[in-house]
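Just below sit the structures, each encoded as structure tokens.
Readers should treat all values here as calculations from the given coordinates under stated rules, not as data from a laboratory. The model shown is predicted, which means the values in this text are computed figures rather than measured ones. Cβ atoms are built from the backbone, for glycine too; each structure is taken alone.
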Structure I
Amino acid sequence: TLIKSPYTISLEGNPIAFTFAITPYRAGVEALKDYKIIARLEVEEEFNSNSFSPIKESLIYPESNGCATITVQNILKSFSSHELPRFDQAIIMPLTEPCKRYRIAYRLLIGTALVDGSVQTSNSFYVLKGGLTYQQWDPKKFFTEKLATDKTFLRFPSPKEFTYPDEYKWLSWISSTDQNSIQTYYVQFGYSDGTTSDLISLQTIQALPWQPLRAAAGYNQLNLASLAEASKTVIWYQLSVQSSRAIAWRAKASSAYCLQADSANTGYQGWTTLEEYYLDDNTAVDPAVTKDNVDTDPDYVAPIINTDACPVTITRTTGWRAQASSAYCVTNDLGNLTGYQAWTTLEEYYTDDNTPVDPAVTKDNVDSDPDYVAPVENTTACALGARFGSPSGGSGDALNYSETDNLLGPAAATVTIKLDSLINSNGGTFKVNGSAMFENDTWNVILDGSGNGSFTIAINGVTHAGSAIAAHFTIISVSSGSVGSPKSYSVSKTFS
């Protein structure tokens, strides 16, 4: 466990140490094991980039109390450096070289075996170019209490320092907070008549946590003469920096409203008011600072889709239609398919997108209802099955009569037909496809790929006045599909 680490920010010339502890660490128990800690120093490649590179890995052994300490200041010295000022720099320049972030990744081993759950990485810390004597060093108070008064970090001008107007000078400081901050650079003039000016803002920028900054500080370098009162003579000027919390604008939650069209919600949420808030902790500025949220303002917050807060209530047109899942095929009195499809139920649906209303609304499909949906012919969904078509009409005289009967049904199906009654008082013959047939005989017809087939009957009588042959035959089965209607057929001939 990491039990002691440096302050959030340290000067590179002062102690920077991490202390680890193995707990429990008892004599004769844990102390007898080959415990070791591997600690790896990682340094950020570029200031505040969150991209850390491994620098050095060290093996350390616990002392008799189970603790182990590693110091890293000597290694970190090579990663921060002074950044020389530029004569053409802007008024304020954030610096990246004097400050770096670092962290320690560590793990615990027994011998060569990794201890489960021991791989950890510390928080990130800041290291700054510079150093103080031991007597001056107080890591918890230096940056917050001593920095401004001791003026020993980087370079601060002495109070009442004499300067020539054309002299190049720079003022350096650090944003001494662990949050983003606003840095405002001010100048104030003292005049020969004993009066002083108000604070005049030269520049305002946003600084990163613990970021070093540098600003031009020479009189002509900043063109300060243009800011002084023209009728007075400047005898001194004072530069100062004020740090404040970074703020921004956001939609004020209590001003939210739902956008509507024709008195119905559209699903969009907007806000009438903006408020200032602190970026570091996301709280509103106190006392509150607000303004109207208008689209001409650069801080304008546009409406967003939020159907949770603003559920859509737009009125939609509906209608009634047959419910697909209630479809059935209409049959005749004999139970045979007719080729028509009907529905038992109607459902309400939205006409704009053809979807059922939600939650579902249904009713029975009855012919007394004005929304009734009548059956429609649909031989695809409700195939008629194998059935008799129209005969050919027949040909020949009474002694030699023939006709061809057509069959319709499923493609390539085998249809079985039975001669279920035959009355013959003539002594002639009744033939199907050239073969004599008698009562209760059957024959097969194989339909083609289009579901068509046929068979030919022939009645051959003898001269016998008043005699007749009458036949009745019926489709009794089909190899695929069902038997349709009509499924029976009769033919008869009387001889004179």
Structure II
Amino acid sequence: MVPSQVLTKGLGFAYFVILARTLSIQDYGVYNFIIGTLIVFSYLCNFGVASSLQRFLPEYEKLGLLGRSLRTILLAHGFRLLSSFIVLSLAVALYDSWAPFFQMGGRSQEFAVFALGTFFLFQVEYFEIAFEALFLHPVTSTTRVLYTLVKVGGAFFALKAGLAVTGVLAAEALGAAAGLGVLLWVFVTRLYGPRRGRLAADGGVELRRLGRYSGINALVIPGGILYSHSMDYFVIAALVNPHELGLYALASRASRTLLSLMPQNVVQGIIRPAFYERFYSAPDRRAELNRMFQTLVTVVAAFLVPSLCLVSVTGRQFLSVVFGAKYADATPILAIFLLFNVFLILDLSSDLVLQAIERVEARLYGQVFALYNIAGALVLIQWFGVAGVAFATGSAQAMKAFFYFYMARKHAGVSIPWASVGRIALNSGVAAGVAFAVPSFHWPALHLVVALTAGGAAYVGMSFANNFMKPAEKQLFNKLCRRQVFSV
């Protein structure tokens, strides 16, 4: 799975670069606005059901309740299919009523193509969630590679043909349709066919339990929308212009792409169900939760903190060399995102703890920071432009991460491995200093490569001299990933 994940992430980054360098800043802003609406439609076609699949399917498999597992999947897919069709059809039909408010009038053709691709994508997402919850990761990994290859290849030729945003969205729709075809075939042959004889066994769907869990998660999702960069796109499109939106979208996507390349995100589909299964099977669940929490915080920090430091000290060159000099003005926005991303070392680990102990109401309480985010964006954009929006979003996400940790500590007694985090911070600081000290070259691309290489080498060297991870933690992370990530 990991090689295919790395390939998918690499292709995704290449796709990001191709779009940024080929489209105008304004068209890039339009593209990101249209894609940004996906998060709203996803909520209206989900209502927390996806979280229930992630939480309960591993439990059913562990208990051997194969019939209940299949019935739950079928019910979830039926809901997703019907809700997607209704919501997306209404969005297309009413486009000319709401789009002008965001200065996106005259883009109905692009949006219609996007809606078709989104319908396919929503079905793909539920299949992927179900397969990963059942530990069929090779299936989802291979399908993502196929989907990404079709999307990248199609977009490349569409841009060469001058089809701009419409061609890119058509390529994404084609990729999603190809992925859906593969996943549907796998579902029928590997799940529905072998298990349909047990549909009447193992009891019916736990509607009350799933309904409560999904309902609470559904109340949390609107806050996630307000936290998201997509909501920022709506604010900027309505109050500024597509050009400023393009600069902001480039910086925010660069920040999120960097996060997506971190190992914990590459293997999150494996870690999440393994975390729940290990918690469910542990004799001392409280102690095991703390062990898993501290291990994940250490691993996340070990990769995230030095990456953020190195990109921060080379930010302007990084944007200019990779995406083009036209995006150099996005450097301050990127710097704000990178600063607040440091606090995300607590986000995944705390969320897994809260989900495992079914304290999902804690996620609901944390939505107060989402209100701060949208209010802060609306106020700060008047004084500081799009940089103010970035500050509001970044600080809100940092406060949410700290609140999740507070709730996880309160209900499960987890604690931050301060000694490990401190060593990682020291090692990262030295690496950033080395990268910053690299003298300028005539060729910016060469200077960027040398600075990042020197900083990376300094971090690796410091990590050997100032080790931050115990052998037991490496073993536990290997078990959560179900593969030999660290040699012990």
Structure III
Amino acid sequence: MSKQYVNLNPTAENPPRDEYGQTVKLKASIAETKPGAADTAKAFFFIEPGGKNMDFKYLPKSGRPAAFYQDPKYIVPADVIDKNAVAQAQISIAGGDTFTFKRGKERDKSDSASYGSLEAVVWRKVIVRLGHMKGCTPIDPTTLTKDFDPVFIEVEKDGADHELTHASFVQDENAVLVELAGKYGAPPTQPFCTVPTVFVDRIASPGQLDVHEFYIPEEFERTKIQYVEFDGLTWPMGNEWLVSGEIEARDKDNKVRATWSDLLKHVSPRTSGDGLHFKHPEGGYASSQLKLDAGTLGTAFDDWLKAGEGKLKITAKINILSDVANGFSANDKPLVVVAVRDPWSGADRTKMDRTVVHEFGHAFGLGHKEVPLFDADKGDPAGTEKNGLWYVQKGGQGPHCHTGATDNATSGNWEDGSCVMLGYAATTRKTYCEKCISILKRAPLNKLGLVTINKEEWWNMTNT
């Protein structure tokens, strides 16, 4: 069997590579019965599709074998050059499809004979450019053959893995992409099928949250320590969690009697107790609660407390962890970013290879609500087929697959699924489910990362 990587551009390589592209080069010598007879001879090649090839209803006309619409089908006229019949035979784009070939001088195949032992198998090749932040251990995607072989995708590295500048959090994926591109220098020869893959410390960016809390004197009778709870986690980089804030003591008529504007002296992220909190190697804490130590407020607070009336108001604008993820795959370009540590706890992550498989699944195009159907005879668009396992959000960011999962009414999430394309906790999933495999096998994979769920650009590229 001979692998034919149908998604790659053969002319982008120097010299061109015969195993790249959707056409198979065929050549057969022509025996002459008398001198010069070969120059006027006719010759044909006949494509023989395998019996288990992809159903045509899933393939556009450009993704099917040559002359699929003719009667008889799959006939490729050959050019006769220097006593040789030569031709380019287009095969399909569906991973795993197989093709053998015959040759002959008669178009009706009456004298067809075996072309030999050649059996072309449709594969797709994805090229990766690897980078990792200093101190972050990468995973080599080329080792994940148990996941990619069933969908007939081969991953190949372009050069060595490059070390990048360390940062505690990745907030802008374009920054790591630019640095990695600078390490390689020259652009890739197969730009649409090359996926820059970067392993970083953590993926998150700072969002902002307004906190407002009121306390009455009775709440300080037993302790001057109070905890302000909120949704999210404080940005853990030292005192960068605080944007602004103040404390006001108000009397029974709601008049301000004292103000403390130096909030950092009196309020801090909670670092112990029942609250969700993590200390990071950088020294700061990510916490879901703020700790107020009213004992630091001095005599003005004591006077308010003795009066036994009014309210103590805390107002703060805080930076919180936002856009938290274990991995990321871009929609507008080929790019995969994987975090080696949990963005909340800072703990080293395990089974990152599942995240790599998950994010590459997105780069390959997985996550479609509907997939197209095509006319069996002509290959024209013929509507769509709903992907009943598709969902969006509900425990993840963006579109995912809920094979084997339970729709938890309490949490509102799909949970405990068996497909690696579940929207969260991808580290516990095995690999692609049968539905995702069937979609990946018929995916063109000629422009990775250019995926929009609504416009279906991935599929429309094959219809032009």
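Sorting I, II, III by relative contact order in percent (Cα under 8 Å, 6 or more apart) from high to low puts II first, with the largest value.
Thinking only about mean count of other Cβ atoms within 10 Å over residues 52-59, which of I, II, III has the largest value? Structure II gives the largest value of mean count of other Cβ atoms within 10 Å over residues 52-59 among I, II, III. Computing helix-only ellipticity at 222 nm (-39500 (n - 2.57) for each DSSP H run of 4 or more, over all residues; to 500) across structures I, II, III gives -26500 for structure II. Each of I, II, III could give Cα extents along the principal axes in Å, for residues 300-435 alone, but the derived value 88, 33, 30 comes from III. Looking at structures I, II, III, which one was log10 I(q)/I(0) by the Debye sum over Cα atoms at q = 0.06, 0.08 Å⁻¹ calculated from, given that it came out as -0.64, -0.79? Of the structures listed, the value fits I.
Can you say which of I, II, III returns -0.41, -0.75 when log10 I(q)/I(0) by the Debye sum over Cα atoms at q = 0.09, 0.14 Å⁻¹, for residues 188-347 alone is computed? Corresponding structure: III.
A value of 13.4 was derived for mean count of other Cβ atoms within 10 Å over residues 44-51; which structure in I, II, III was it taken from? Only one of I, II, III returns 13.4 for mean count of other Cβ atoms within 10 Å over residues 44-51, namely I. Given a computed value of 4.6 for distance in nm of label points 7 Å out along Cα→Cβ at positions 28 and 180, which structure among I, II, III does it belong to? Clearly, the read-out refers to III.
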